[in-house]
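Enquirer: The structures considered in this document are given below.
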Structure I
Amino acid sequence: MRVERADVVITGAGPSGSIAAGMLRRQGRQVLVLERETFPRFSIGESMLPQIMTYVEEAGMLRDVVQAGFQFKNGANFTWGGRRTDFDFRDKFGEGWGTTYQVQRGRFDKVLADAAARQGADVRFRHEVQAVEVGDAPSLTVKNLESGEVFRVETKLILDASGFARLLPRLLDLELPSNFPVRQAFFTHVQDNIGRADNFDRDKIRIVVHPVRPDVWYWLIPFSDGRMSVGVVAAAEYLDRYQGTETEKLRALIDEDPETKAVLSNAVWDTPARTLRGYASNVKRLCGPGYALLGNAGEFLDPVFSSGVTIAMTSSHLAVKCAVKQLDGQPVDWEREYSKPLKKGVDTFRAFVEAWYRGGFQNIIFHPTPDPEIRRCVCAILAGYAWNEKNPYVAEPRRVSVLEEICAPRS
């Protein structure tokens, strides 16, 4: 069997894999990226958070992203039964980017992968990892799906950026059930045909709370070409009562919110809807001898605050810092320097997600007399800054539970 060698092998060319590849190349490291699919390919998770722009810049890909012409995004709009509240990410606690983009992931992911290749990463599509060995001498058995050739790659470190494919968790028996309830999403892309008179801000994602069920919510993510990502999330057992195709179920759910129905009244439903069920995931550990898990390959919470790509790119940033030290022969405590810092932000997002599904977070953001400084702290986390411990709601995520009680309606 033919043998190849690389300093670092990254499995998956999505955002975490490509960003890690770019960062490593800027450190002069030899990087091989193995991706099973061909790009562009459809992926969900289109609304970025401003925090990612720091990592895009760090990976040398800022110009690529800016020049791609994606939809500008400066915040989030929440609606609930006639109530509305806007968060402008530029008016947040702490420093950092306050704007970002809303993207068709197929094109966005390809922009990042192409940028990594331009910087010298060896990015190979249609290559499937069939087996791995970890430890002091990691290696992978790889199949070229175009030619059928099977070969071996020896490396110093494997970074698993395989996303929902969860390559290493499956091969190394690392998977754990999530403690989140099983939820399901229906989603599609439409030609939205929204006019200026519709009072819809294309510079923001819109999150809609179901008028009767606060734990059921919709997303509307506009793109720069007049199209839009539309989806709904609910407990799986709640959605089981709807009949028909995925598209019919999604449209029936949208019809239950009069304002969303009106916004999409002229939409062209030209793409069959898809579904994703039981998407929350967890693992026994995020790293081990010779490997680390990036992004969704490790843990995925919920799409409600669009945190997936932010967590993924943060994991790339932290893992690359550890990888460079290790490749330089310096001692690295991956648990202390990678897992624990990454989990800090994940736990912040988790506290907010749990508050959302309890219904308490809705009472916070729709409170009639919000405290401006608390609102700026909340806004920072909604913008992705879940690792800034100067923010009291990052330093102590449980504070959000106290805030829920304060903001709860009084009978």
Structure II
Amino acid sequence: MQAAELIERKRNGEEIPAGELREFVAAYVRDEVPDYQAAAFLMAVWFRGLSPAETYALTHAMVASGERLELATRLGRRVVDKHSTGGVGDKVTIAVGPVVAACGVPFGKMSGRGLGHTGGTLDKLESIPGFRVELTTDELVDQTREIGIAVAGQTADLVPADKKLYGLRDVTATIDQVSLIAASIMSKKIAAGASAVVLDVKVGEGAFMQTVDDARELAQAMRALGEQAGMDVVCELTDMGQPLGRAVGNALEVREAWETVSGGGPEDFRELVVGAAAQLLALSDLGVDEAEGRRRAEAALEDGSALAVYERWVRAQGGDPDPARLPTAPVVRSVAAPASGHVHELRARRVAIAAMELGAGREVAGQPIDHAVGVVCLCKRGRQVEAGEPLAEIHARDEAGADEAEATLLAAYEIGPGAPEPRPLVLEVIH
């Protein structure tokens, strides 16, 4: 395999045989292919795309670059997982995992950190005092067996090719290519060894996929990769035109997840949690359908069993599950509605930018974040408001930060006469 020749052929639109793709990826992981050639390959893919066969070959080359966890095999059970393509206020994993585990189904997950305007599950969990996200493979397996749930960061030995290639994509403007996104996500799911996964593909201005057509294309690509690997996959296309739930910011989102597993929480967030849990239970070895899965998920939220699992999970990973121990910001400012009317839009991306201005997110990998700060959206799309009524809360480190975030947050709101047309939360489900 000659790297320059392979790049040239892909640049010219040729299909690359599976064996050559595997060799290219393996050589890159061994540092035998330099970053500049890997970057050229990624750009050729961005322009020319990958066929389904090439996408499958790339995915499995990435899986083969490291160890395989084989979680389901080691537990002797069907293990389920859930993945989101990234949204604003998306803390579903933190709530859905305990619900599924409370219903008797193992939930094992490798999660990531946030970059840009979308938050990462690991960053949110690390706002819990003492919570440890770095687990060894044996610790992850043992905890999933004993408690029913474990959520940890990707180990260095799991899909190292994805880690290298993702870092390169991030700095070469090749993130937003469907085959590369699908291969990146599904290589980690396949390597982790779950039996079934629910993929939440976000759609709208607060997501990577701006249109339903783009989201459907990505969902179908990921579903095909999972099924070729023997995994059951369900894809949900969900709206990300406005933030999910009310809270945007790490500790604020953990508190909202805790409220939800305690039986409360915002209606839209609870809807996605119950829906994803119902799908996962239907994919499990319990032998139930989606309707029964929904009934069991709702019961786990109401009878305290989901909260009990949440507390055991957090303690098992060294954390304190008491929400009163979560960090809080020294400045909490109410943002008043500038006019009376209905909220026509609450633009998710601008809310996320406000949270980032406060320090809740990062622009570059490794940048420190402030777990305490963020935004709570008290009024969302469709809500009638009066001038001067609180629209949102800003949780800031200082008054200057609150001033900057307030201007950005007010620009996220569009208030006008008449109620807007309702917009569904779940746009499409692909089985």
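Each value in this text was obtained by applying a stated rule to the coordinates, not by laboratory testing. Source: prediction; values computed, not measured. Cβ atoms are built from the backbone, for glycine too; each structure is taken alone.
Enquirer: Here log10 I(q)/I(0) by the Debye sum over Cα atoms at q = 0.17, 0.23 Å⁻¹, for residues 272-343 alone has been calculated and equals -0.81, -0.98, so which of I, II was it run on?
Expert: The correct label is II.
Enquirer: Assuming -9000 is helix-only ellipticity at 222 nm (-39500 (n - 2.57) for each DSSP H run of 4 or more, over all residues; to 500) as calculated from a single structure, say which of I, II it is.
Expert: Working through the options, I get structure I.
Enquirer: Also: Could you figure out which one of I, II the value 9.4 for mean projected area of the Cα convex hull in nm², for residues 192-295 alone was computed from?
Expert: I
Enquirer: A value of 0.10 was computed for FRET efficiency 1/(1 + (r/R0)^6) of positions 160 and 336 (r between Cβ atoms, R0 = 35 Å, to 0.05); which of I, II is the source structure?
Expert: Among I, II, the structure yielding 0.10 for FRET efficiency 1/(1 + (r/R0)^6) of positions 160 and 336 (r between Cβ atoms, R0 = 35 Å, to 0.05) is II.
Enquirer: Next question, about the same structure. For which of I, II does P(r) over Cα pairs in 5 Å bins from 0, in percent, for residues 56-247 alone, calculated from the coordinates, equal 1, 8, 16, 21, 23, 18, 10, 3, 0?
Expert: Clearly, the read-out refers to II.
Enquirer: Another one. Looking just at distance in nm of label points 7 Å out along Cα→Cβ at positions 216 and 280, which of the labels I, II belongs to the structure with the highest value?
Expert: II
Enquirer: Now for a separate question. Quick check on the output: 39 is percent of Cα pairs over 28 Å apart, for residues 120-351 alone, derived from one of I, II. Which one produced it?
Expert: II
Enquirer: Tell me which of I, II gives 21.5, 67 when you compute Rg and Dmax of the Cα atoms in Å.
Expert: II
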